[in-house]
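Dropping the structures in below, format is structure tokens.
Nothing in this text is a laboratory measurement; each read-out follows from the coordinates by a stated rule. Just so it is clear, the structure is predicted and the values come from calculations on it, not from any experiment. Cβ atoms are built from the backbone, for glycine too; each structure is taken alone.
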Structure 1
Amino acid sequence: MNPQNRIGKWILLLSLALPVVAQTGQPLMTSIGMELLYIPPGEFLMGSTKEEQAWANANGCAVMFTSFEGQQPHKVAIKQGFWLGKTEVTVGQWKQFAATGYVTNGEKAGESSTTPKPGEKSSLVKGANWKDPAFGFKLKDNHPVSCISWNDAMAFCAWLNEREQKSGRLPPGYKVRLPAEAEWEYACRAGKQTKFWWGETEAGGEGRLNWHGTKDGFEFVSPVDHFGARGRNKFGLADMLGNVFEWCLDEFDKTQTHEECYKGNPDARALRGGTFYGSAGSNRCAHRDSRYPFNSATTNGFRVCVGVER
């Protein structure tokens, strides 16, 4: 090989080894193999109408929870684009973080709580944590990680942010963090103002997501992106409803949602997206719940965002 060809080969190999800075409109691939999709700026109506809330109450969602959605939808502007995980954080991705020696709130407590099914009370499951949430089967690396507290999710984001900043993958002014509630709902709706990201009907969700327990073939979690293209919204995001609840950055205002990341109730953090055994009324785009930031529940996971400081 002549010297010029040798130099050209080394330049090519070096360029392949160097990380690529995230580009607007393009997916972002992290150093741990996590794919995040670009969500452009835009406007939407956040929350739900009284008619939708009445429907939700008649379809398994308690009045207390629909009251969290506010009196009526309000216009929200997402002023800057961001990236959001194509899927919920998986067991395999969490293992890479756990290898640093991090111990979750659930492991420290020696137990995790359950999110009750309609008509049931929450309970504590001794020994349940992300390694074994007591689902009765061994989790695979492509299952969503669960039994994760808000504190745990924040620690993961801080660890991943440090990695990505050092590798040069993040645009200036952007960081790895949890999505704000407004960002989450905007990304979930993907241009729709309907109850669900696919439309208005519960029947339209068939073959799209893991909800209703065994009616969908899974009593507990399903692998992420199990439903393929049919289970992804117009932004290409999988499992935005069902499977596991997803933590948001916001503190929780039980009276309404906010355009900006809400601060004012540090003892409660927002959860979005419903669960693997949630009712149709509790697996809507507007549905909200909250927990203590240290709470580890068998239904709780998260999705990573790359956005500006909040």
Structure 2
Amino acid sequence: MKVTVGIAPDSWGVWFANDPKQIPWQRCLDEVVDAGYQWTELGPYGYLPTEPIALRSELNRRGLKACASAVMGNLENPSAWAQLEHEVLSAGELLAALDAEFLVLIDDTYSDLFNGKRVTATRLDDEAWKRLVDTTQKVADLVRGRFGLTLVYHPHAETHVEYEDQIERLLDETEPGRVSLCLDTGHHAYRGGEPVSFMRRYHSRIPYLHLKSVDQQKRDQVQKDNIPFAVAVAEGVFCEPSLGMVDFSAFLKVLREIDYEGYAIVEQDMYPAPFDKPLPIARRTRAYLREIGMG
């Protein structure tokens, strides 16, 4: 087993390229190092500097390395392709210049990330689903052919791939050599999935993990009251791995059984986050992962 542990700016409440509620990028990178991490995702394109030489300099002087960046877009809407392609190419070029390996792809949410208001249908018909699958494979071919990157699809709460049956269908209908999966333990549990057994079943498609957990009491309240994702995050539904409902000791046991070799990126959704909140959590999480034997 070889688990490469890292962290994402999401753990500092970073969801957008520019937002006054988000911590300045310089402080975020400084605190990534302070918390004990050597690998980081880049966050949404434009949050960190986008000029490759400048960003490499900022990472190098902190002893940091980049592993991935995420792109979110409407994968089922043909009219959204031009914007999606632009964002993918921009992120891919930067990742390749930093010798990163992965691009994380997420379908756009069917709710507003600021206020949780529903903006589109929660389930796709077969025709729209096929477009989502085709677009995913198209992006995978683009980033591999142009930049040598591996695409990992990220199932995400309040997108059209969030429940286990939807994730399984996506895996069934995409080619293993083209599309891999980013298993987010927190989002999986948030939507009623069981990440330990899922990892055991589908590990051959999963080279990349997002580690987070869920406060079960708050998750149950979300389900009971149909609380929107953005509101649930603000209310703290995602919590530190040591405190939530995901059994990370059992998850680590599976990683050992399958001799996992890949990334495990700490990513605790907490937008918006008071600037002084994330660092102690990131430190405790790093200590906890070491304590259980992960990285």
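Summary table below
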| quantity | calculated |
| --- | --- |
| Origin of the derived value 14.4 (mean count of other Cβ atoms within 10 Å over residues 161-168; candidates 1, 2) | 1 |
| Identity of the structure behind 36, 62, 2 (criterion: P(r) over Cα pairs in 20 Å bins from 0, in percent, calculated), options 1, 2 | 2 |
| Identity of the structure behind 0.91 (criterion: Rg/Rh (Cα atoms, Kirkwood Rh), for residues 153-208 alone, calculated), options 1, 2 | 2 |
| Read-out helix-only ellipticity at 222 nm (-39500 (n - 2.57) for each DSSP H run of 4 or more, over all residues; to 500), computed value -6500, structure in 1, 2 | 1 |
| Test item: Cα extents along the principal axes in Å, for residues 73-112 alone calculated as 33, 19, 14, pick one of 1, 2 | 2 |
| Which entry (1, 2) yields the derived value 1.4 for distance in nm of label points 7 Å out along Cα→Cβ at positions 169 and 193 | 2 |
